[in-house]
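Take a look at the structures listed below.
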Structure 1
Amino acid sequence: MIDALILGIIQGIVEWLPVSSEGVLVLLQTHFFGGGGLAETVSVTLFLHLGTFFAA
């Protein structure tokens with residue numbers, strides 16, 4: 001739960017920078033939060049982008 005909160009905050013900051021926020025999230029999740037595989041990484045990333053969609 002804390003991992004998702006941290007990733008959400010980072011995604012909110014990086015979303016407005018001219019870098020790939022999805023790439024940053026995938027790298028952070030796999031290297032720092034031990035990512036549980038491709039399916040989990042994609043699920044979390046899509047969930048966070050859904051939050052950005054509703055916020056915009």
Structure 2
Amino acid sequence: MDELTPRERRHLRTKDAILDAARLIIKEQGADALSIRAIAEQIDYSPAGLYEYFGSKEE
């Protein structure tokens with residue numbers, strides 16, 4: 001099995017953090033509160049940067 005590069009590991013950690021933040025927002029505030037901006041604020045990340053990981057809220 002190929003070992004992941006540091007960049008690939010960082011990418012996976014960030015993607016996991018995005019998904020965890022989305023789950024937390026839905027759990028605490030409901031699905032209507034979920035937005036790219038809300039997720040970005042939760043993980044202290046740029047809203048535009050999240051599109052590198054997911055193209056839209058629906059993904």
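If Rg/Rh (Cα atoms, Kirkwood Rh) is computed to be 0.93, which of 1, 2 is the source? Could the numbers behind the result be given before it?
Numbers: 1: 0.93; 2: 1.03.
It must be structure 1, since only it matches.
For which of 1, 2 does helix-only ellipticity at 222 nm (-39500 (n - 2.57) for each DSSP H run of 4 or more, over all residues; to 500), calculated from the coordinates, equal -19000?
Values: 1: -24000; 2: -19000.
The structure behind it is 2.
Tell me which structure, out of 1, 2, gives 31 once relative contact order in percent (Cα under 8 Å, 6 or more apart) is calculated.
1
If you work out distance in nm of label points 7 Å out along Cα→Cβ at positions 7 and 39 for 1, 2, which one comes out largest?
2
We did not get these values from a lab; they are worked out from the coordinates using the rules stated. Predicted model only: the values in this text are computed from it and were never measured. Cβ atoms are built from the backbone, for glycine too; each structure is taken alone.
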